[in-house]
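Got some structures for you, see below.
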Structure I
Amino acid sequence: MHPILIYSPGDRLSLTELGAARLDGHVVEVGEAYLPADIVEGPEARALSLTALIPPGGALCGPTAAWVHGAGDQPPARHHVCRADPSGRRLRPGARIVTHEAALEPDQVVSVAGVPVATVEVVAMSLAFAAGRDDESARWLRALLEVFPALAARTRDTIRARSRAPGKRAAVELLGRLVDQDVVTR
């Protein structure tokens, strides 16, 4: 998808003009931007709609990356960004983003339409670890596993193979229940 198809408020059109175009049925909201109504919303459109929120050296992660990869119909209320820059620069927090200081390795980041996004495997692991203490992460994990059903067993096995990690037992149990109950199979 070409970035010219994404309309960010204030870029080429004001928020008022985009709102009018939405009411007329010419554009639809996608994340933090708008897309022509006749274009299919996919991972590229979702990623490109968030470029203005990503600080330099950051990559989309957590629930936001799950949404970009196809989970859920609506984006999370606050977007999550991790460090993807090996220089170690701290990310500047913003009103609409949650920054995570955990740095992603280069092989843990994929480019979706030129936007750095954590891989599906990394997103599943981070959501599984957070699901025990955060209901939102559990919902996003289930939504991601609906898109990638085989990911549940792979993620469980990867976490199981770790020697020690905070939240490991809860993550393995949750993923085990999802696999055993066929919650994520189609």
Structure II
Amino acid sequence: MSKDGWDLSRPYRVFVDESEVRGYSITAVYLRPSDVHRIRKALRCRLRSGQRSIHFTKERDDVRRAVIHDIVAMPVKVEVYRSAAKPRIARPRCLRALAEALRDGGCQQLVLDRNDAAVQSDRRVLHEAFGSGWDGTYDHLHDHEEPLLWLADAVSWCWNKGGQWREALAGVTLDVIELGD
């Protein structure tokens, strides 16, 4: 069991979003399979009529505050992998570091917010990093297909925005992994 109370040998799922604010980062949110349905339902309750997904750059502050309030109460673990390199170098570097961290744990599923231009490269990086012994699955989905990607988007936005928004994440188990240039 790690210092934050997460036993990474037990099953979990990871949902990832990227950001190009002040360098490049990927935000990975860890969830237990037993919490997935309840958390999806809670997030969907925050949608306005006709809205397909929550994207923090487009939300009003009151919606942002409500979603962050929900996230702080959720049993999640977050890791932010950061690099100052250009995205074409930083993305595979961050993704490889995440995959290597997940490889020997209980990760059952890795879901990345779909970036069509990066899917082929991501698959190659993940295949190399996970190797043939990994039992989990990975996929690229659009945020309207998987509400749990909204968690990574929300945390990423708040962390990168800084100030009061980063402070709002104080109750979330969040580790930043700096990967350099």
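We did not get these values from a lab; they are worked out from the coordinates using the rules stated. Note that the structure is predicted; figures quoted are calculated from it, not measured. Cβ atoms are built from the backbone, for glycine too; each structure is taken alone.
Annotations for the structure displayed:
- Parent structure of the calculated result 14.8, given that mean count of other Cβ atoms within 10 Å over residues 51-58 is the read-out and I, II the choices: II
- For 22, 47, 30, 1 (P(r) over Cα pairs in 10 Å bins from 0, in percent, for residues 91-138 alone, calculated) the corresponding structure among I, II: I
- Largest in distance in nm of label points 7 Å out along Cα→Cβ at positions 75 and 147 among the labelled structures I, II is structure II.
- Structure with the greatest value (metric distance in nm of label points 7 Å out along Cα→Cβ at positions 67 and 163, set I, II): I
- The maximum of relative contact order in percent (Cα under 8 Å, 6 or more apart) over structures I, II, that is, the highest value, falls on II.
- Which entry (I, II) yields the derived value 2.0 for distance in nm of label points 7 Å out along Cα→Cβ at positions 19 and 171: II
- Kirkwood radius over Cα pairs in Å from the coordinates reads 17.3; which among I, II: I
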